[in-house]
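Heads up, there are several structures right after this.
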Structure I
Amino acid sequence: MELRFTYLWINLFTILLPLLTSFEPRLAFYRKWKYFLPSLFFTAAVFLVWDYFKTAYGVWSFNTLYITGIKFFNLPVEEMLFFITVPYSCTFIYESLSWFLAGHHFKWPLNRLLLTLAAISIAASFFFLNKAYTFSVLFGAGLILPFLVRTLTTQQLHLFVLTYLLSLVPMAVVNGLLTCLPVVIYDNTENLNLRIGTIPVEDFIYCLLLLGMNIGLYEWIRSSAKLDIE
């Protein structure tokens, strides 16, 4: 395998099994694509704009050894695919949990806890105005958590939290590869320079933002469609 296809292969293996299993008759995630794909592409657009500016200002960069060299707006095509493959795979986990736990009803309210975490995150972000990556993920978490509380039901909030926690396992594999080779190179002056293995701690909050926006919008679109039918 040529090294320049490394990031491309990581994307492919990230989505391959979830995509194929989406056609499993009991889960049938493909039937929900009409609700999910708008949220996927809208979120990807938002994150790509963010990615563009973070790359332009040197918050992170990409190792030319592991990318094909095909770029759009100075972003590797593999990086653009990342915002398709990762959210798709994580939302597949969410849908799988929804199916497996369909008969289980969560009663413990998460609203107050998540809103408290949002307030703490917003407040903490202002202590790191000089660190672009740290500030942006903390501030973003302070916005996405109230959005989820407002958009998702109690059941969906619990499923989202479980999805996020389970997603940390494949994330550790994917981000571990991206950061240990490294495919993505971080400017440590723009983050806390604290890592779990080779993964910056900010990446774990970044994952929360990416999943939260995708799943929150997905459920909002789906619930809006049901209201229109009624």
Structure II
Amino acid sequence: MTHNPEKRPLLKMFKAVPPSYDLLNRILTLRMDEKWRKRAAVECLSGNPKEVLDLCTGTGDLALRLRKSATPATVVSALDYSPPMLERAKIKARKSGIEGINFIHGDVADLPFSENRFDVAGIAFAFRNLTFHNPDRDTFLKEILRVLKPGGRLVIVETCQPTNKLFRSLFHFYMKWITVPIGGIISGHYGAYRYLAHSASNYWNCHEASAFLSASGFSKVKAFPLLGGISAIYIAVK
């Protein structure tokens, strides 16, 4: 089966938002996204892996953090299907003086890697895009499993659902009435932030996401809620 990323409904959005993407991430999460990515990077590098893949790297935040924290012997690769996102990631790496990241333009549905290659795959705030009402989600998971070594880990940091009903209602209110207007005004792309708010408010809770990962073929799945469950880190073992 051939997969054409140009036909993916979210690609146009991720070609349009890069100029304001990082700024809005920091504003809308009150910089907590940086703290959560840092924790995800620590989990990715646990056990001193030889090869790490940052899936859907976007503007490269997780990849840059991995490269800065990993040993020189660790190979760090970063893949995304949006050329403007990748270009911004490369610029950020150059400006930060960070070298040694293999930036790759590619599609998670057809990863350009051999089987059993990576010790760890990380993905920061993009797993929802791969799985929320996405007809290709099973293909994505099969490909991720294919390129991970036996015993390899998938480390995910993603939005979640707070367990407390009041806190969950406040989270949904914030997404609809704060994220959409601010994101739309600053980026000029209201549709992108309407999608963000809708998908984040209707996405899985920790139990549902863990069950999906287990059903997709991972043998062990652990979930760690962050800030009352607004986000979570998942560690899934092949």
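Read-outs throughout are calculated quantities, based only on the coordinates presented, and are distinct from any laboratory measurement. Since we're looking at a predicted model, the values are computed, not measured. Cβ atoms are built from the backbone, for glycine too; each structure is taken alone.
Per-structure values
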| read-out | value |
| --- | --- |
| Structure from which 16.7, 47 was derived, Rg and Dmax of the Cα atoms in Å, options I, II | II |
| Of the structures I, II, the one that -13500 was derived from, the read-out being helix-only ellipticity at 222 nm (-39500 (n - 2.57) for each DSSP H run of 4 or more, over all residues; to 500) | II |
| Winner on distance in nm of label points 7 Å out along Cα→Cβ at positions 32 and 176 once structures I, II are ranked, highest first | I |
| When FRET efficiency 1/(1 + (r/R0)^6) of positions 24 and 152 (r between Cβ atoms, R0 = 25 Å, to 0.05) is computed for each of I, II, the largest belongs to | I |
| Mean count of other Cβ atoms within 10 Å over residues 48-55 - highest-scoring structure of I, II | II |
| Among I, II, structure where mean count of other Cβ atoms within 10 Å over residues 56-63 as derived comes to 15.2 | I |
| Source structure (of I, II) for relative contact order in percent (Cα under 8 Å, 6 or more apart), computed value 19 | II |
